[in-house]
Structure 1
Amino acid sequence: MAEEWKRDTPWRQGHLLPPEALSLLGVSDEGTFAVVISHDCDLANDDLEEEPNVEVILGQVGDPGKSGNLRWGKSPRRIHLAYTHPNGDTLLLEFNINQRRTVAKRDLCCYEPQAYGLTRAEREAFSRWLASRYRRSAFPDAFNDVLRLSKLGKKLENKLDKPGGEAVTAVLFDVEERSGAEFHLSVVLLYRDENRYEEVQAVANSINALFESLGDEVAGGGAKIVLKDCVPVSESEITLSAFKKLKKWEKDHMSLRSDPPGEMLGEL
């Protein structure tokens, strides 16, 4: 056990606190987990006057049936992370960004991270999810009104909670504002695992079928959305230029009331 915080600390972003360290957070619930969200550079800083604390967020065991919208950072407030133990055991955990806590480095240095760890892909998704808290795409108010008033946003979420939805790493929108009352929408379902293409294609088919069934009902607040297409695209195949033209859609979507007509603000 370390006796002081050093630059070569074993702690990294994404590491889980051991159960016995939860008391440092005032937590006694055995079903609670805490994951480190501080950046690795901040963790390596041994100047405790400059960086005295480690930031964590709390969570619980996740429900695999709800992973469609929560895997790979598709929701800005909650995420499902799949941890793997060296012995092969896996653990699906759900964390909530609003459950942030801090623990003093002077206290945490007496503990080691849990053996459960994240794969490289999981950790990259976790880092992007943390960053998205401050870098979210924004869509026009009228577009968001249609999603909300027609309940289309909720229906899209439900499609992603179906089998195959957890294989979708991001939902990307290309929104073309034809007028103040009509938006043409193209949807890209990004995926990483080539072996799950058929499942992602099934999700895309269900979204296309959803719009066909709704028809003129995809309207609200005096505006409407027309779906041009919904297609699966592999992360290994999407070009940088195409990626830059698209905006990430998340299950908790808000708009900027100052958006100029016809212009979409924010970066992916």
Structure 2
Amino acid sequence: MIPLSDIKKNKYNFGLYVVSTPIGNLGDITLRAIDILKQSEFILCEDTRVSKKILDKYKIKSKLISNHKFNEMKNVSKIIELIKSEKIISIISDAGTPMISDPGKIIINACIKNKINIYPIPGPSAVTSAVSISGFSEKYFFYGFFPQKQKDLLNDLEKLSNIDSTIVFFISPNKINKAIENIKKYFSGRKILICREMTKFYEEYIRTTVDDLKSFQQTPKGELTLVISENISQLITLSESDKKNIKKMIQNLSIKDIVNLITKEKQIPKKEIYNYCLSLKKWN
């Protein structure tokens, strides 16, 4: 029996192909992605200068059409017309999977409306890459980039703080320090993984707790992916034995010293210990 993949080799239906490209290391592109990009008559891309690097590397000669958030609406009728004339069109983003905090939604919805076939070509994604190495719950909520208005952001963070799952954010380097202030306010008691320059030469991974998170002394290079753990404070709490020890220590030690002593031995959120100490002080 001949495998289906061999029968269909180099034979693609016309339509829109949503193609994932590397998030950093150009070697991460899939063989199928290269094949469909070579056979595409046009490739929609955010920045032609960025896309040209990977296309040149893999000798892809397809024509590029600039498609970003400022001109995507203007492109719609032209793209739909091309696909209806039985052209193979691909859409890529500067890095990762289109539509995941990148342009693509308008074109895709137009294709759906016009009953045009849309095919995903899976591959790299900063979201799944970061979650895969986090060690947190596999159930995750992807938020994307922070909104421009502080009011909208705080409203969303308030809601997200009640979700007991892994939460993923994209943050630009110039906004990270301000973001840290809000993250500490709404996600105390959780763990956090900060991924910078994933798959690139200077990739960096910072693992800590939200409560211990510190601001960057210098603006980091490259966009950041933040992964916040599920609410571990609901899983690890002060035992009765811990409370008895704190009652003894509170007579001679500061709250800060008590918090440091207990967190050295147990993964109990600092906020929980701190609040319990405060309640003892209040009633003594």
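A short reminder: the numbers here are calculations on the coordinates, not readings from a lab. From a predicted model like this one, the values you see are computed outputs, not experimental measurements. Cβ atoms are built from the backbone, for glycine too; each structure is taken alone.
Hey, helix-only ellipticity at 222 nm (-39500 (n - 2.57) for each DSSP H run of 4 or more, over all residues; to 500) derived from one of 1, 2 reads -7000; which structure? That value comes from structure 1.
Hey, Cα extents along the principal axes in Å derived from one of 1, 2 reads 65, 41, 36; which structure? Write down the numbers at each step before the final one.
Details: 1: 65, 41, 36; 2: 80, 47, 36.
Comparing all candidates, it corresponds to 1.
When mean count of other Cβ atoms within 10 Å over residues 149-156 is computed for each of 1, 2, which one produces 16.9? Before the final figure, lay out each step's value.
Numbers: 1: 16.9; 2: 11.6.
So the calculation was done on 1.
Supply the structure label, taken from 1, 2, corresponding to P(r) over Cα pairs in 5 Å bins from 0, in percent, for residues 93-188 alone with the calculated value 2, 10, 17, 20, 19, 15, 10, 5, 2, 0. Considering all the candidates, the number was obtained from 2.
Source structure of the calculated read-out (relative contact order in percent (Cα under 8 Å, 6 or more apart), 17) within 1, 2: 2.
Where does the value 0.35 come from, among 1, 2, when FRET efficiency 1/(1 + (r/R0)^6) of positions 37 and 157 (r between Cβ atoms, R0 = 35 Å, to 0.05) is the thing being computed? If you can, show how the numbers build up before the last one.
On the way: 1: 0.90; 2: 0.35.
Computed on structure 2.
Identify the structure, out of 1, 2, from whose coordinates distance in nm of label points 7 Å out along Cα→Cβ at positions 173 and 197 was calculated to give 0.8. Traced to structure 2.
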